[in-house]
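*Asks:* Dropping the structures in below, format is structure tokens.
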Structure 1
Amino acid sequence: MDARPPVLAAERLTVQVGRRDVCRELDFTLQAGDTLVILGRNGAGKTTLLHTLAGLRDAARGAVLLSGQPYAAWPRGHEACLRGLLAQSQPDFFSATVLETALVGRHPYLGRWDWEGPDDEAIALAALAQMGLESLATRQVPTLSGGERQRLSIAALLVQQPRLYLLDEPLAHLDLHHQVAVLDHFRSLAASGAGVAMVLHDINLTARYASHVLLLDGEGGHVIGPAAEVLTTARLSAAFGHPLRAIADGEHTLFVPA
């Protein structure tokens, strides 16, 4: 049993955009092995909340704890060894190869004047292979397709090897095969002791992969709990502003527009 504190915790967390509440009085703990999916309609504040959980913006009230401590309590830069964030967009300011871009994930472990060594390169090549990009290691990033660029961003995050993965729309630009492969991989990482929190739009993939769900209603309210308890037609219909119905399909329940 893992005696370490939860990988992530929110204590009476209130997050705001301007004068609008994204969530009010949010309490939860994300344990090693958990996969939390954040759901909600467009504009509900999912990205804003994720960035707050990542320590990139201040909460209006309450606290975010990373491995038991506020972000400010960790030595400068050490939080990057514990928490990794996949942002929605990945701008390319400089020309670089696929391998060089993946190696960015090793920066939290390097000193100011250090260069990546053979071990770092081996970690990066393994991550590229996990994302099906090993044959593109020497390609220039601007020549990649949107889906390949997204998988490279995920590979760079894997190279970082944090304890907590925060993913903002990790399935963007990916075809079905790669969507499932990516979610399978993060489920495997959770099973190996990581914590995963991600923003998704697909309710049915959420039902398949999430252990817990945080559903934002877009007005500051929320429901959080085990996926099977949160994913009901009544709650989803209210949150998304469109009626849904559930269809039983073997071991899974599918949600479709009514």
Structure 2
Amino acid sequence: MSKHDIEQTKPIAPWLGGKRNLAKRICAIIDADPHLTYAEPFVGMGGIFLRRRKQARAEFINDAQQDVYNLFRVLQEHYVAFLDLMRFQLTTQANFNRLVDTDPSTLTDMQRAARFLYLQRTAFGGKISGRNFGLSVDRPARFNLTTLESDLEALHTRLSGVTVTCLDYAEFIRRVERPSAFFYLDPPYWGCENDYGKNLFERADFERMAVHLKDIRGQFLMSINDVPEIREIFSAFRITPIETTYSIGKTNDTRGARAELLISNFWWGE
């Protein structure tokens, strides 16, 4: 057996473009594939990685966003100490603003992980760039360790045996690719390249990615917004349009039902 059943784990914080509405369909495609190695070059908060029901023999997750990598690594290696550091955090706008204004490079790895998790839990819509304090009148405070602790423990357990890296996506793929590997790619949407931090991903990277994927060893599935430019750049692959719902956008025009694409180098059942 190349894979075995696992319990799904919830992401511990919102993430812009977290694929919650598409997760069931995407995970079904991934779980049906008999790969030995599973890898994500743009893991974010793990919206797909954690919702899969089949665990591969070897698993690799990567994100060039330093705070994402640091949070997962701290949860792997310093889970108990991290919980102690987070234990007395309260949801206040003053604390949110203070942390937004704090330069993460001045913090220890554990402090930086705590800052990032707090901001992702309390920011509106899981945004990374241009964060705003989120208020919800129909739910408890956004940061409450008494309810979050069980999710942190589950994630700590799930990360056991997983290799976590902070590399450029192309370098990550080059190191991991092999015929028995499956890659799920969730890059920034076309037109939203800077939403996850400056200089992490550029418009030209889409064409670079298409060239790299033509010769990839293994199979890949990518989810991306449906725009003519993406269809043209990735025209050499199988393109399947699907409909999803976006819960946040820069304008009201970006909310509601929208077309998205699943792009792959293999055929899967509809």
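*Asks:* Quick check: 0.97 is what I get for Rg/Rh (Cα atoms, Kirkwood Rh), calculated from one of 1, 2. Which structure matches? Display every interim value, and only then the final one.
*Replies:* Details: 1: 0.97; 2: 0.95.
Source structure for this number: 1.
*Asks:* Could you tell me which structure in 1, 2 was used to calculate distance in nm of label points 7 Å out along Cα→Cβ at positions 203 and 235 as 1.9?
*Replies:* Details: 1: 1.2; 2: 1.9.
Source structure for this number: 2.
*Asks:* With relative contact order in percent (Cα under 8 Å, 6 or more apart) as the yardstick, tell me which of 1, 2 scores highest.
*Replies:* Details: 1: 25; 2: 21.
Largest value of relative contact order in percent (Cα under 8 Å, 6 or more apart): 1.
*Asks:* Out of 1, 2, which has the highest value for FRET efficiency 1/(1 + (r/R0)^6) of positions 91 and 211 (r between Cβ atoms, R0 = 35 Å, to 0.05)? Can you show the working numbers first?
*Replies:* Details: 1: 0.60; 2: 0.15.
For this comparison of FRET efficiency 1/(1 + (r/R0)^6) of positions 91 and 211 (r between Cβ atoms, R0 = 35 Å, to 0.05), the top structure is 1.
*Asks:* Thinking only about FRET efficiency 1/(1 + (r/R0)^6) of positions 3 and 27 (r between Cβ atoms, R0 = 25 Å, to 0.05), which of 1, 2 has the largest value? Mind dumping the intermediate values first?
*Replies:* Details: 1: 0.70; 2: 1.00.
Between 1, 2, the highest calculated value is found for 2.
*Asks:* Can you say which of 1, 2 returns 0.20 when FRET efficiency 1/(1 + (r/R0)^6) of positions 59 and 155 (r between Cβ atoms, R0 = 25 Å, to 0.05) is computed? It would help to have the intermediate numbers written out before the result.
*Replies:* Numbers: 1: 0.20; 2: 1.00.
So the calculation was done on 1.
No lab work stands behind these numbers, since they all come straight from the coordinates. This one's a predicted model, so the numbers in the text were calculated from it and none came from an experiment. Cβ atoms are built from the backbone, for glycine too; each structure is taken alone.
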